[in-house]
Each structure stands twice: as C-alpha cells, then as structure tokens.
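The structures considered in this document are given below.
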Structure 1
Amino acid sequence: MKKVAKTKPSKEGASAEQAMRLAGRYLMNTYRRPPIVFVRGRGCYLYDHRGRKYLDFLGGLAVNALGYAHPRITRVMRREAGRAVHFSNLFHHAYQGPLARKLAEWSGLDRVFFTNSGTEAIEGALKLARLAARQRQIEGKSRILALENSFHGRTFGALSVTHPAKYREPFAPLLPGVEFVRFNDVADLEAKFDDSVCALVIEPIQGEGGIYPLSAAFWTRARELSSHYGAAMIADEIQSGLGRTGRAFAYQRLGSSPDIVVVAKPLAGGLPLGAIIARESFADCLSPGLHGTTFGGGPLACAVALEFLSTVEDEHLLENIRERGAQLRSELTRLAAEVDFVREVRGEGLIIGIELTVDGKTYAEAALREGIIINCTHERVLRLLPPFIVTGRQVNEFMRRFRHVLLNTKLPSSVPAKLAEITERNAFAVSR
C-alpha cells in the first residue's frame, strides 16, 4: 500500500508551494495557470503570495463587480453566515422574494427562478422554452436557434447552443435540433426561423466570442419573429447584464425586451448564484415538480445579491460605469493609433475588447508581468472587465502599464507562423 505523506492543516490554507504542488497532483487538468497564488484582494487590487500587487481589470471574469472585500458585501456575508447558509427550497426564507422583485424591476419582466450558475440558468431557460411549446400543443416545435460565435456554457444543453467547434466537438453528439444563425445577418435569421422554432438564444454583446455588440436591426427582427412564431427569445446576459454596460441590462439599448433573461456572474458578489427571469406567459408554464434546485437561491447568496444590487443603486455605479467606460475607450482608441497591430476597440461601459492582428495571449501574459490582469479571448481579443467601482485614477494607472505592454512586448518567433491559421479560423469574425 502506497504511503501518503501527511500535510499539516493550516487555518490560512496551504503555502503557495504546497498549493501549486497539490493542484498539479490532484486537480483535473482544465486550466493553464501561471505560478501565482493569490491570497487576498482589496477594491480593484489583488495581492499574491509574494506580496505583489496587481490591478485587476478582469474582475474575476466579470464576477467581482464590486471588487474585493467590499465592506457592504463582507458585512452581509458575516451576518448571514452566522444565521444560516442554507435552507431547503421546500421552505421560504427572507431574501428570495425581495431579490426576485428587484430583478423583475431591473429587467421589466415578471418572475424569477434561482440557479447556482449561468450555465444552469441557460439549461433552465431551454427547458422552459421547450415546455411552453409543448403546452401550446404545436407539433414539432422543438428547434433552437443560436448565433455563430456564441458561448453559453459547458453543460450539455448550454454547450449545444455554443457555436465554436473547439467547445462542442469533443463531447458530440449534443442536443439535437440546434441551428446557428450568422451574427447580425437578418436575412439568415429570417431564412432559418419558422414555426418549428421554440427558442432563439442571443447574447446582446458576445463576451467570450470577442466583445461583439448585436445590432439593433438584428435584435428588432429577432423580437418580431419570436413573437410571430410564439418562440421564446432568450437573452444571455450572464456577462453583459446587471450593470456591466452602464445599463441594468445590455438589451435595454435595443428598444424591446426578450421573453427570458439569464444572469449570473456578478449577482451574488462572488458567491455562486444565477437566475432565470421570464415573462409571465412563459413563467406560468411551470408547476411544482417540473423544475427545481437543491442549492439555488439560498439565504446567504440571496442576501448578498440584494446588497450587491442595492450598492449599485445607492452608489450610482451605473453612472460611474458609463463615465469610466468612456474614459477607457477614449484612451484605448488613442493608443491604438500608435500601435499598428491593434485592429479595433469595441464594447460598451466596462465590457471592452481590443482586437489585435496578432496572437493576443503573449500580451495578456506580459500584462500580468506588468501587474495588470486582463485575458485573451477568441485568440486575438484582449478582454477588459474591470469592477464597477474602478476610478479615473485607476484607469490612468491601467493605461500607463498597458501602453508599456503593447509597445515593449515582442512576440515569440513561433507566433508569426501561426497567424495565417488563426486568421483563417476567425475570418467570419473579422468580416463583421
């Protein structure tokens, strides 16, 4: 029998060296992590095991919208952890109803179901669309339309409506009856939409796909076709919603509302919580026993989520998001004029993509060495998702460091040989 070395427990967790060694030995190989262990955060900054300070312009992948250790969030967490972390959903608690009301008010929709994550919310929304079609007794109404370049999650239903082959193909066959529409192509949408469609899934701003905003013309026609054929128009606002664009929801710039909205990331200040928000005409298709969750919408998570939404309102953070987003895009556009490999700066509020004509991973890694946290998505797009509380001074600090990264980082010699392959693989995105 193999002898197992004992690891002395610590109230502070493993040392950095132990943490990385144990992760390498026992965690499944799903992430390429740098040799950094973060130990604490404050505001828009993170601190690693060596005491080095980083300006976080990725916000925990849009989760830490109030930054780290926000006093209002930590106060509610401490209070509720001392009362009850979990109650069964067989019973009421004090926070689900008020949080559902707040989400209904923010969205303009009617009813809410709480989940643990964004991908669970997508799964539930697809179930709700199928259920509504079945209850209307329309034969064969089960097709689902999604958009090219989309990303909706990694469970089977969510993965089925996610477009890039690299996510789907290793797990095929997936959910049947899904077809993809060319992004912002109204004619293609019209050609593929008919009475067999039960749901259309749309990101108002494609996040993982490279920060591509949906056009008003496409959204408007999607709304018309969904209403005409009685299909559920589902807005995936997991990354773009709950204030990220300077509006409560990104779809609110487009002039009409979806039937179902899914949210997650920033909702509970870093705790796992998602939600499906729906019009009454779809929500009333559910009855007890048709859907459920063990952990979704617990008292701790819901209390924190209420505090998050109230903080956004009380501290006028939507205004700050609009102002800091305009400042950031202006500075990035000015920088792009100096750098010949920056193709485009796009986005709204504090969801911004900087598309390069070269591989972006090298620059994201260089940014980390420079003490700023961003990431590269869609291979050539540097993605910024800073906290809602970011200040003008911190935008200036970021730009100073980011400018140094772009002007002083050299691509490895192996990268240029890959550029033709990358460009071909992403030609459809460039053409937009």
Structure 2
Amino acid sequence: MLFWGASSLLTGYAKASLYVIEGLVINMTDNNPYGTAMESNDFMTMNKEYVFNTYGRAPIMLVQGAGCRVRDSLGKEYLDFVAGLAACPLGHGHRGLANAISEQAGKLIHVSNLFHIEPQILLARLLTENSFADKAFFCNSGAEANEGAIKLARKYFHDRGQHDRYHIVTMENSFHGRTLATLAATGQTKYRNGFEPHMPGFSHVPFGDIRALQGAVSDRTSAVLIEPIQGEGGVRVPPDGYLPAVRDLCNRTGCLLMFDEVQTGMGRTGRLFAYEHFGVKPDVITLAKGIAGGVPMGALLATDEVAQAFVPGTHAATFGGNPLSCAAALAVVREILSEGFLENVRRVGNYLRSRLEQLAERRDIITEVRGVGLMQAIDLKFPGADFSTKMREAGVLVNCTSETVLRFLPPLIVTEGEIDQMVDVLDSVLNREGAD
C-alpha cells in the first residue's frame, strides 16, 4: 500500500520526497524511487494478477507530480496534457489543495449526511451563487451526477401527475457514464454493447441537428440531456445558435434542459461553466472531474423549482458531499474564481488553439482543430492511438478519443512555454511518422 511520507515544498506545490510501501521508506529523489526492493514491472505484474482488466493502461506507473509535470517510477518526466482526464485543474502537488485536504483530514473525513456538514454547505453556496442554480446535491462521480439528473427529471414530472413523462433525449456520440441508466443515455453503441437489454426511456439524435431534436421530443419527454461540448465524442462544439434553439424547444414543450458539464465545467473552457459561452441557462447541470482537483466528487445543480422534487428518502449518496471532498472542492473552486484565473485560461486556451491551427496548416493529416479554452483537439485522417503512444515515449502525455482525435486537456495552470513544448513534440512525432 502507498502512503505519502515526509515532504519538502516547492513554490505553490507540495512535493513528496518519501514513500512508505509495506514499511519500506523510499526516497523519491532517486532516479528509480523503488530501488531494488520492488521494480515497477513487479507492480505491473501485480496489477494483472489482482486488478480487473478494464483499462488499456500505458506501460508506465506515475508516482509523483508538480504543476503540469509528472514522473514515473523509473524517474522519467512527462508533460501532462491529460490532467487525469480533466480532473486536475490545478495540476499536481498544488500546495493550497494539499493543505486543505490535510487540514480537513485532521478534523473529519466522513460523518454521513445524517448531519449538517459545514464545508458542504459552503461549497453549495459558492456554486449556486456563481451559477443559474439555487440548490446543489453532491455525489462521487460524473456517472452518479447524471444518474441523479435522470432520476430528478422523472421525479419532477411524477410529482405533477405526469407519470408517463419519463422519456429523455440525448445526443449521438455523447457520453454520460457507465451505470445502466447513463449507458442507456450515452449515444455510443460501443459502450452499450454487451449490457443488453438497455434501460428503456432514452433516444438519441445527431448532435447539432435541431430538426432531429424537434422530431424526437414529445409530450412524454421529461428532459433533453446534452453536453454543451462533447468530450468523449471527440471535442465537438455545437453550431452557432443550436443551444439557444434547444433552450427554446424545451421552453415550448415544457421539458427540462439538462447540461452534462462533467468535462466542460469548472473552468475547463475559460468560463466556470461552458453554458456561459452560449447565452443559455439550463434547469439542471451535472459536474464532476475537476470540481475537487482529483478527489472523487460529483455534483448536481438545479433551480429551486426542479430541486424540490427530491425530498428526504428520494435520493442519497453515502459518501456524497463528505467533509474531505468538499474541503478539496472549496479550495479548487475558490482558486478558479480568484482574480485573473479564468481570464488566463481563456488567454492560454487561445494560444493553444492558435498553435494547433498553425500546425494544421502544415500537416495535411490534421483534418480539423476543435475546442474551446483548454479543451482542444485535432482530428486526424488516421487512427491516433499510435501518435499518442509516440508522444508519451517522447515525454508528453495526450489522450486519443473517438479513434482519430487527439485531445488536449492540460491543467488550467499550463503556460505558453509548456504549450510550445507539447506542440513541438507533436510536430516532431507527425514528421517522424511521415504524416505530412
């Protein structure tokens, strides 16, 4: 088992110098922090023996990080443009976040929602005061948040005597989670295959096609659930006017508009929430990933009218909104809302976009550059997995999604210099692979 040990501090970041593994103290300053006691390959062998084989893991083990950089068990350093799949907005080893977690852990980690929880209340106030919402519910993941949103939509209309109004429309290429309900909501068959029969009550229409959505919404539709920008679907931005038209459709038909902001929320696009870019306010949004800086947390925000559908006994989460995760989230959200932070995200996001567009002008393999803020991607003519592997070997971590899309989700503290380094490596890899 792995425990943080004694630490030395870098400016703005907590850097652990010692680990304890089954009583063995290991100095992280060594090139191979595991010394001769246990090689990293031993851990990878143990992983195969003891851990479910549900992930296509890269053959490295990350053990330490500071800012936008991480180090593996062999001492190799990487520039991180994955950021825990957008879950680490403040990067790695952030001192303020580490201190908030440590201080709260010394007070209370968990007490259950049978009692009032101070950091949970403060977090709910902070999120609602900076959004359209009036109420917040806390859980542990994006899938849980979306599951809660689905239940909330059904319960909202059930309370109004409209018991048949449970249908929810989502988008093709969407991703909403891996529970049975959120799988049914997800508009990608590759995630649903093997888990039949699918939960009824969901239909999928093309993202960005308002006519198709109009045809799918009926008097049995309780909600439209949509990502303002599709993440796992390939960083797809909606066409101009689409989201306002969706809002208007929901108003006219009386169904709820629910935004899945699990990936786009918490400053990722340069605004606290992505819906702010489009001049549209939803009835419900779901959050997770970056909200607590890597500590597991999800959230469901709603207007007071909709939130009233959940009363004691209708929905719960044992660990949801526990003191530790809420203390972490408070530190993260306060930092994101601090003066100049989001403005800087927009500035460096524009810089990342411009560097990718410059590269696309020289590389025919790149068919499109897409994204907003620090959620950017390039679509390639060929599958991108090999390119992400080559970039990892060259010291930069990026993610391939939707087969041909390289997605860039750096910590929100990334610098222009680090963006230059990433793009230079990407250019070199494309050149080496003959991808002119």
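All of the numbers you see were taken from the coordinates with simple rules; none came from a lab. This structure is a prediction, so every number in the text was calculated from the model and none was measured. Cβ atoms are built from the backbone, for glycine too; each structure is taken alone.
Side notes on the structure shown:
- Here the criterion is distance in nm of label points 7 Å out along Cα→Cβ at positions 61 and 309, and among 1, 2 the highest value is seen for 2.
- Comparison of 1, 2 - label where mean projected area of the Cα convex hull in nm², for residues 229-380 alone is highest: 1
- With distance in nm of label points 7 Å out along Cα→Cβ at positions 141 and 349 derived as 2.7, matching label from 1, 2: 2
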